[in-house]
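So, here come the structures, one by one.
The numbers here are math on the coordinates, done by the rules we state, and not lab data. Keep in mind that this is a model prediction, so the values were computed, not measured. Cβ atoms are built from the backbone, for glycine too; each structure is taken alone.
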Structure P
Amino acid sequence: MIKITLPDGTIKEYSKGSTPMDVAKSISEGLARNVISAKFNDTIVETVTPLNEDGSLTLYTWNNDEGKKAFWHSSSHIVAQALEELFPGAKLTIGPAIENGFYYDVDFGEHTVSEKDFPSIEKRALEIARGKHDFKMHPVSKAEALEKYKSQGNEFKVELIENLEDGTITFCDHDTFTDLCRGGHIPNTGIVKAIKILSVAGAYWRGDENKKQLTRVYGISFPKQKELTEYLQLLEEAKQRDHRKLGKELELFAFSQKVGQGLPLWLPKGAALRERLEDFLKKAQKKAGYEMVVTPHIGQKELYVTSGHYAKYGEDSFQPIHTPKNGEEFLLKPMNCPHHCEIYNTKPFSYKELPKRYAEFGTVYRYEQSGELHGLTRVRGFTQDDAHIFCTPEQLDEEFKKVIDLSLYVLGSLGFENFKAQVSVRDLDNPDKYIGSVENWEKAENAIINAAKEKGLDYVIESGEAAFYGPKLDFMVKDALGRNWQLGTIQVDYNLPERFDLTYKGSDNELHRPVMIHRAPFGSMERFIALLLEHTGGNFPLWLIPEQAIILPVSEKHEKYAEKVLNSLENNEIRALIDNRNETVGKKIREAEMGKTPFMLIVGESEEEHNTIAIRRHGGEDLGSISVQDFVDLVTKEINSTLKSF
């Protein structure tokens with residue numbers, strides 16, 4: 001007999017060789033019908049994997065992220081079989097599950113796959129799924145695995161197998177199809193009821209620009225057709241909310257091939273939007289005791305060698321800038337923190353002067369691959385709302401909690417109410433990914449976990465997601481379309497203070513090492529604005545929007561009154577403008593609606609006579625005619641309801 005521990009702590013005994021499905025059946029038939037994947041002792045297993053030792057078991061359904069991962073990974077096998085059948089000679093490479101769906105990278109040889117092929121791929125994939133074929137894992141020797149793929153002329157699978165240890169290689173079979181796979185499947189293909197091929201794109205083998213370009217086939221699948229229909233409706237809404245589309249329509253930003261890929265140009269309205277976001281955070285930071293600093297866009301290579309960024313990010317950075325001086329090299333800065341360490345080092349500090357909180361809207365540069373660039377969410381030059389706090393170990397807990405408060409204020413003021421916190425810690429199996437002592441890492445991780453608990457955050461711990469120099473707390477926000485994004489981060493760092501030899505004089509008159517907190521509530525201005533655009537659909541919070549109102553005179557003779565209204569609004573710090581073009585009021589209203597202007601103020605003979613304005617809200621709501629002061633009060637009340645004081 002073996003002892004199986006369930007997630008609620010219950011321990012049950014089963015015969016050796018029992019499977020996760022046997023355990024599910026012993027709990028309830030309903031659970032057994034819905035279980036599609038399992039985890040045993042932290043390893044993902046099949047529902048039919050024999051369990052031969054004591055351990056902890058978690059059962060997953062479609063409603064769990066791990067269940068979806070197994071579902072989508074299994075679906076990639078089904079689609080791969082369809083691709084192999086429909087495009088003879090196609091060479092399969094890898095096909096993982098991703099956040100929403102899956103992809104499979106394929107060398108199609110002489111074939112070209114496009115959108116017109118999607119229906120036939122979907123049809124064949126569904127035919128395979130309806131066969132209710134079991135997914136069966138079995139081990140193979142390295143020699144056997146190599147022979148199979150060499151005989152097929154699939155150099156990609158051969159390369160993968162050559163990097164695997166003999167005795168660790170497994171194949172997965174279903175129907176007539178076999179694929180190299182390490183596991184994590186649903187019981188059978190019949191659970192998949194709906195499949196949609198979403199797109200195709202180019203992708204280099206193993207992400208290397210110097211290697212062959214493959215075709216990446218993206219897809220998604222569901223256990224019910226209804227869920228696919230709902231997902232496609234959501235996708236359509238996402239297209240309408242795409243920040244690239246809205247950014248162009250609202251004249252916020254642009255890109256130029258002459259300037260360079262991934263380097264956004266901020267247009268006047270976009271620059272004004274950024275400025276308001278910066279002013280908003282600067283005001284809160286000033287109350288919280290931060291001091292603004294400014295650092296250069298470049299630094300000597302040695303600065304980033306000292307910090308460790310060159311060793312970790314050198315390949316992803318722009319190449320060194322060589323000056324006329326022999327051997328002198330500079331880099332476009334990939335991070336602001338080394339510069340802030342040097343600011344701290346400009347003078348000696350006593351423990352009585354700490355914490356020091358340096359903040360900067362600092363632009364950094366990273367050479368992202370061209371295929372990974374995407375609007376404002378993935379760029380090569382971006383501005384971080386960066387700050388670094390240098391404090392004593394005794395101050396760390398309080399300072400970290402203060403940063404949590406600031407981050408929550410930022411998210412709340414911008415309408416991001418649905419979020420979870422993620423504590424990102426080391427991958428204990430890959431210590432070479434990180435710098436610094438184990439002792440310092442443990443202290444930093446414990447500090448973050450304790451602060452998250454004390455602030456009552458709903459948090460999860462994710463192994464392997466830490467920065468190379470320290471653990472962090474990330475805010476994972478769910479947007480209006482139900483998508484999860486990482487917005488804002490707080491990191492504890494014992495390592496950079498050591499690498500830069502930062503010190504302060506303690507109460508014992510000895511030199512001590514400060515602790516460093518890295519934080520960026522927005523993350524980057526570019527990415528934050530992109531996500532805010534998509535979350536709001538361009539209908540920004542009233543306090544933030546570039547033009548809060550547009551005044552529409554009915555005719556030329558009412559323009560003087562319109563100017564009087566504008567002056568009153570400006571005196572009350574309401575951003576407005578007059579549309580005095582020679583167009584009909586109806587056309588002006590339509591264009592103001594498209595421009596997401598919150599209020600349209602129509603002024604004609606009656607309004608001028610009674611000293612009022614006729615208010616139309618974005619979306620078509622008619623608020624009637626009211627005085628300018630009543631309108632000012634309405635706007636002020638709405639702003640105060642969302643923008644609370646910090």
Structure Q
Amino acid sequence: MAIAAWGDRVSPAPVLLLLPLLVSSGSGADYVLDSRGGLGREFDGIGGLSGGGATSRLLVNYPEPYRTQILDYLFKPGFGASLHILKVEIGGDAQSTDGTEPSHMHYEDDENFFRGYEWWLMREAKKRNPSITLIGLPWAFPGWVGQGENWPYDFPDVTAYYVVSWIIGAKQYHDLDIDYVGIWNERSFDSKYIKLLRLTLDKAGLERVKIVACDNLWQPISYYTLRDSELHRVIDVIGAHYPGTFTATDALKTGKKLWASEDYSTFNDEVGGGCWARILNQNYVNGNMTSTIAWNLVASYYEELPFGRNGLMTAQEPWSGHYTVECPIWITAHTTQFTQPGWHYLQTVGHLEKGGSYVALTDGKGNLTIIIETMSHNHSACIRPPLPSFTVSPQNATFYVNGPFSQLSALQVWYSKLDFKRSNMTLFKQLAPLQLKKGAFSLELDTDEVYTLTTITTGQKGFYPDPPKSQPFPSHYKDDFDARNPPFSEAPNFADQSGVYEYFTNTFDPGEHVFTLRQVVTQRPITWVIDPEQTISIIGNYSWTNMTVTCDIYIETPETGGVFVAGRVDKGGSPARGAKGLFFWVFADGTYSVTIDLLRKVVLKKGLSGVRAREWHTLTLHIYGHLASGMLNGYPLWKDLNIEGPHNGWAAIGTKSFELAQFDNFSVDAS
């Protein structure tokens with residue numbers, strides 16, 4: 001997820017490529033589509049981004065058949081979004097918008113290529129579309145990469161080794177070929193590091209893996225690429241985030257592929273669908289960008305975290321199986337089901353006379369796809385950047401299909417109409433084929449419409465029966481961490497916001513605690529945002545007010561260690577550092593405290609507990625109305641404490657610092 005600004009803009013883009021050919025005015029405008037003057041840029045595909053903040057966290061916990069259905073809507077060719085590209089976060093153990101994603105190397109001598117869910121997601125995408133393009137990009141790095149400094153470029157050889165090891169592991173353990181790799185999401189780049197990354201890839205036999213730089217602004221990467229021949233040689237794609245459909249002059253001058261390597265990031269209602277429809281066309285029409293990648297792929301995280309429901313579809317209830325196929329899925333299909341990477345844009349693309357835009361692409365083998373959008377300003381504002389005012393009016397448009405396409409007699413037609421009244425909305429509906437007369441056809445275009453006209457006959461609006469109805473998170477919930485189903489490293493429904501919580505087989509003195517959940521990161525990562533000094537994992541329903549949270553805890557760090565259970569936690573994601581709620585802490589020095597904030601700045605009560613490290617204890621936090629009580633091993637430790645702070649929020653577990661600690665037999669009863 002991006003929070004950085006956007007780069008400078010150039011308007012209009014190159015005239016020869018972008019201006020429509022107006023033949024006559026009359027009651028409407030005429031447009032010529034022709035490839036005889038040469039083709040435009042090569043199309044690289046439309047994609048979605050998983051990660052950049054644990055955005056697919058809840059997806060892996062969905063029961064079948066609903067998990068398969070969701071994946072089909074995203075990746076299955078000729079069915080739903082039919083995405084050409086999957087971009088994933090290279091987990092770095094740090095907060096990256098809506099949570100943390102685990103690294104494959106928590107420590108320098110540690111490698112595990114089965115942590116997290118991105119490996120699984122890439123395999124599932126590849127299973128459905130063997131030709132899908134895979135991209136990896138780090139948001140953060142484990143602390144050992146920077147050797148204690150919050151900077152990955154002081155030791156560029158270590159950073160390059162770390163990133164390349166992830167690419168090698170993808171192939172060795174999952175048979176996944178990573179096609180592109182990035183530098184550091186929305187942060188500074190280092191030219192020496194980029195060159196060393198290329199060298200390290202080549203030495204590992206990964207010459208085929210291409211480099212995207214720098215997943216931030218058009219400048220200054222374009223400026224330096226023009227002035228450093230070696231840097232120019234090793235960079236394959238200039239990738240910018242949220243470019244507002246425009247490109248910088250220097251980026252064009254590089255001659256490199258230009259991508260909106262992260263874009264969209266908008267609530268997935270009909271306005272989000274309009275945003276997506278507009279930028280999918282106009283990123284090329286205005287900015288020569290040949291790929292657009294949506295943050296995020298699927299909104300599969302607690303909605304109250306930052307940027308809730310900013311995915312192409314919504315799947316945030318694994319406990320019920322409910323999901324929603326939102327309109328951006330079908331807007332995506334207007335392009336993805338009728339084009340493929342390797343096709344080329346025609347040079348004759350551009351803006352419609354009364355607002356909107358059109359693009360046309362061909363495979364060079366006689367196939368032609370035309371996508372037209374007439375999104376109005378109020379129906380297509382993306383979350384960023386600000387959208388200047390413009391007007392779109394109903395209009396008549398006549399298209400003349402010349403050159404090698406002049407013999408076409410009919411085109412398949414797919415249609416969408418976005419409307420604030422959902423009952424009036426039409427999404428990806430196949431209409432009767434459009435007959436051409438002497439290579440021409442006309443359309444009466446209204447506002448907020450999308451048309452695809454194509455020679456491709458395989459389009460399909462995929463369909464599954466309605467999933468189960470939406471249900472809130474269970475108010476009575478238990479996990480003893482024994483089932484390990486599904487078999488991912490994280491326990492179902494826990495969403496790590498700082499630190500990493502993994503399944504663990506206890507070999508110390510397990511007794512009844514053989515299988516536990518363990519916080520495993522002991523060194524502060526190279527962060528992407530200002531992570532808390534504490535670690536925390538949230539779970540449950542944000543609307544919970546009254547609750548009893550119980551968990552067995554095991555502090556592994558003598559003298560300085562500490563853990564907590566909490567309720568009414570009001571913040572996660574990038575703002576997690578400022579989380580408030582009610583936090584019940586016990587420490588290895590035998591003390592306890594009750595605070596209303598994660599940072600422990602406001603202490604409501606403190607005293608002796610007798611807790612020691614390397615012994616199992618049971619903590620119980622009871623919150624009801626304005627009162628709270630805490631129990632240790634089934635006996636009251638403090639009670640009837642008047643509390644202040646948030647009136648509702650998640651339950652949570654956590655640690656005092658980046659330290660080893662274990663948790664078992666978690667339960668919550670809430671209302």
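One of P, Q was used to compute P(r) over Cα pairs in 10 Å bins from 0, in percent, for residues 86-165 alone, and the answer was 14, 37, 39, 10, 0. Which one was it? Traced to structure P.
Which one of P, Q has relative contact order in percent (Cα under 8 Å, 6 or more apart), as calculated from the coordinates, equal to 9? Matching structure: P. Have a look at P, Q and say which one yields 0.45 for FRET efficiency 1/(1 + (r/R0)^6) of positions 158 and 262 (r between Cβ atoms, R0 = 25 Å, to 0.05), as calculated. Structure of origin is Q. P, Q: which one has P(r) over Cα pairs in 20 Å bins from 0, in percent, as calculated, at 15, 41, 35, 9, 0? It traces back to P.
I have 1.8 for distance in nm of label points 7 Å out along Cα→Cβ at positions 134 and 182, calculated from one of the structures P, Q. Which structure is it? This value belongs to structure Q. Once distance in nm of label points 7 Å out along Cα→Cβ at positions 30 and 102 is evaluated on every structure in P, Q, the highest one turns out to be Q.
For which of P, Q does helix-only ellipticity at 222 nm (-39500 (n - 2.57) for each DSSP H run of 4 or more, over all residues; to 500), calculated from the coordinates, equal -4500? Of the options listed, only Q reproduces it. Which of P, Q yields 20.8 for mean count of other Cβ atoms within 10 Å over residues 118-125, as computed? Comparing all candidates, it corresponds to Q.
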